[in-house]
Structure 1
Amino acid sequence: MDLNLQNRTAIVTGGATGLGKAFVLSLAQEGVNICFTFMREEENPQQLVDMVKSTTNVKIIAVKTDLCDEQSRENLFATCIAQLGKADILVNNAGIWLSGYVTDITQQDWDTVMNVNLKAVFHLSQLFVNHCLQHAQAGSILNITSQAAFHGSTTGHAHYAASKAGLVAFSISLAREVAKQNINVNNIAVGIMDTAMIRKNIEQNPDYYVSRIPVGRVAQPQEIADIGVFMVSPKASYMTGATLDVTGGMLMR
């Protein structure tokens with residue numbers, strides 16, 4: 001299926017690894033120019049840039065970004081516009097999953113999780129929507145939430161679950177505000193996925209994690225990204241304010 005995404009430009013946060021990297025690769029295959037963020041040089045963003053350039057004709061840039069920092073977020077957006085000319089798609093993928101029961105969570109850890117998982121999404125969405133409105137163009141925002149937004153945390157991640165629940169309500173609210181301006185806002189709710197963020201936990205206790213998934217296996221990032229790319233395409237333009245359950249049956253919502 002041709003998704004009609006050629007020559008569009010996407011910003012993907014946390015694009016150097018895991019699900020974000022899968023989004024970058026899937027979008028590039030559809031002809032989308034990409035600006036993705038990374039946090040640390042050891043994530044090797046240049047390797048991904050070179051990989052995309054060797055297999056596609058799209059433009060791609062990597063921007064080191066501290067999503068906790070307002071100026072860094074503004075620099076990300078400005079760099080994308082300066083180098084790629086526009087932004088049609090925003091994939092708010094980056095997230096952190098700090099551990100700690102409520103009795104032990106520090107104020108700093110709570111604030112860090114909220115800043116990355118929720119405040120950065122608000123700010124980048126604000127910049128993106130204002131860009132679309134200024135240029136009278138359509139736009140698509142995809143936010144990555146979690147089954148934990150609905151089920152809560154079962155393993156000591158209340159701050160993560162709270163941030164992801166807030167993301168659902170924020171997305172619905174924004175979707176209502178901008179629907180008539182031809183900007184859609186949707187979420188993917190993911191379950192247990194084979195990424196570096198959770199791999200250690202899965203390896204330590206595989207039966208616990210897999211037993212919670214009705215389909216009986218952990219998701220691979222690429223299969224989630226492929227669904228997400230459809231959601232930011234014109235094929236899904238009538239969908240907004242929705243949260244798509246891609247959890248292998250953990251959510252069934």
Structure 2
Amino acid sequence: MGNVLSFWLGACLGSFVNVLAFRLPRDESVVFPGSRCPHCGAVIAFYDNLPILSWLWLRGRGRCCRRQISPRYLLVEVCAAALSLGIWQRWQLVPLWGALVIVAAMDLLAIALIDWDTGFIPDVLSFSLIIGGLAAAPFNPLWGGSRWHGTLSSLGGAGIGFLMCWVVAQTGRLIFKKEAMGGGDIILLAGVGAWLGGTGAFDALILGSLLGAVYGVGRVVRGSLRMADPVPFGPFLAAGAIFGFFILLPLGFPFIR
């Protein structure tokens with residue numbers, strides 16, 4: 001039963017992630033008005049707004065105008081549902097923490113989508129990640145010790161994440177004579193550190209850099225990207241952070257296990 005609920009909860013949160021990804025870059029309210037067709041603006045009835053199911057039932061078209069609705073809406077909801085289920089499987093013995101991590105993962109998913117689309121990370125999502133990590137610290141099983149110890153560990157992790165990313169950004173600017181990492185990435189890594197500590201922030205930075213390098217080199221080889229073209233780093237940092245919600249790699253991995 002818990003698996004079914006976690007999957008459906010993730011799908012519902014994924015639907016809200018789609019709203020965030022569409023409205024935040026446009027400075028629109030994420031609450032009002034209600035869901036509307038992205039083409040004709042008609043209000044979407046509740047029975048046409050069921051995560052995953054409605055898109056499949058309507059065959060990816062709006063009931064009002066019959067125009068094609070991007071399959072990304074469906075993919076985001078399926079990804080969010082699978083991610084929620086996986087996190088619940090990982091942390092079901094610590095249910096409160098598992099539920100909080102699911103919400104944090106949705107925040108990261110929204111950040112990844114928005115940065116991919118626009119090249120910027122909304123501060124409201126990054127600072128929400130920091131505040132959420134600090135609020136969840138007393139229940140974080142990664143810390144151990146008293147609740148105050150958890151809060152201090154979360155603060156320290158946020159500081160380490162911020163400092164690491166800031167150093168990388170400044171070093172890149174000195175070497176390449178251009179911005180190597182944006183301010184949004186720095187705040188994002190601070191948020192990751194608030195949830196996963198300094199080790200988790202380091203893991204996210206390394207894994208994100210590796211994924212970003214593979215993606216960038218692949219596109220350069222195919223000729224669809226020039227070496228001087230910017231590549232959003234937020235999606236790769238978010239992917240590294242989500243990986244950390246399942247397992248933290250020790251510093252020095254794979255040489256130190």
Structure 3
Amino acid sequence: MTTVAVLADPPVERAVLSSLTPTPLSATDTVQLYEALLADVCETVQHGEGELLVNYRPADQTPVENPERVLRTLLDDELPKPGAARYEPQVGESYSGRVGNTLTHLLEEEGEQTVAVVEPTAALFRREHLGTAMMKFRSSDVVLGPTPSGGVYFAGFTKTIDFEDAYKTPALETIANRAVDSGHAVDFLPTTPTVVDEESLKMLVTHVRARLTAQRLVPARTAARITEWGLRVDETGSLVRE
């Protein structure tokens with residue numbers, strides 16, 4: 001079983017999705033959206049038979065005193081197997097450092113064969129993506145899931161790389177280069193957005209609304225928020241709230 005770390009922040013104002021204000025969403029709305037995104041992603045990991053590791057920033061890097069308790073309170077009511085989820089604090093100052101420390105610890109100290117990191121705002125990440133990654137690991141050492149902007153929503157490894165500044169923009173190319181420089185074979189998953197700003201939120205809203213119309217699978221909690229708020233992209237390309 002692959003351990004999949006979701007690098008989560010406690011869902012409180014100013015700590016999550018702060019780049020979405022001002023938009024049609026209020027600060028309270030952005031927290032609720034983050035909660036929905038995070039819960040959908042964590043549920044997908046468990047449905048995909050991944051071992052979920054909720055990897056959170058420690059209290060001295062967040063505006064809450066007990067980030068693990070905040071996250072457990074949210075996810076215990078949302079996950080299909082809440083007792084199977086692991087919670088561990090991140091170590092490192094930079095995002096690249098925290099990712100690298102988590103993955104290196106799992107591979108080298110815990111002896112995991114395959115490990116991955118998934119962004120908590122990659123709502124369109126499906127268990128099929130995780131299954132595809134597992135197949136690709138048979139012939140590749142590194143499997144990356146690109147975002148439309150050149151980032152990564154999924155980064156999976158059977159071997160470590162040099163993680164210093166590995167998420168430097170464009171992260172997809174940077175990590176691929178590091179992997180190849182280390183002699184590792186690299187493969188890719190389908191492209192899917194993460195919510196990092198208004199443009200990526202518009203992309204997610206459009207995808208979710210289209211999938212709802214076509215009666216296809218959607219991230220349930222995120223889709224419910226989009227529907228509740230009446231979010232859509234109008235004919236001018238603007239994000240509006242009906």
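Taken together, the values in this text are just the output of simple stated rules run on the coordinates, not laboratory data. In this text, all values refer to a predicted model and were calculated from it rather than measured experimentally. Cβ atoms are built from the backbone, for glycine too; each structure is taken alone.
Where does the value -13500 come from, among 1, 2, 3, when helix-only ellipticity at 222 nm (-39500 (n - 2.57) for each DSSP H run of 4 or more, over all residues; to 500) is the thing being computed? Going label by label, the one that fits is 1. Using distance in nm of label points 7 Å out along Cα→Cβ at positions 148 and 212 as the calculated read-out, with 1.8 as its value, let me know the right label among 1, 2, 3. Source structure: 3.
Work out which structure the value 21.0 belongs to, where mean count of other Cβ atoms within 10 Å over residues 76-83 was derived from one of 1, 2, 3. It traces back to 2.
Here Kirkwood radius over Cα pairs in Å, for residues 116-171 alone was derived from just one of the structures 1, 2, 3, and that gives 11.9; the source is 3.
So Rg and Dmax of the Cα atoms in Å, for residues 36-163 alone, computed for just one structure, reads 16.5, 51; which one of 1, 2, 3 is that? Comparing all candidates, it corresponds to 1.
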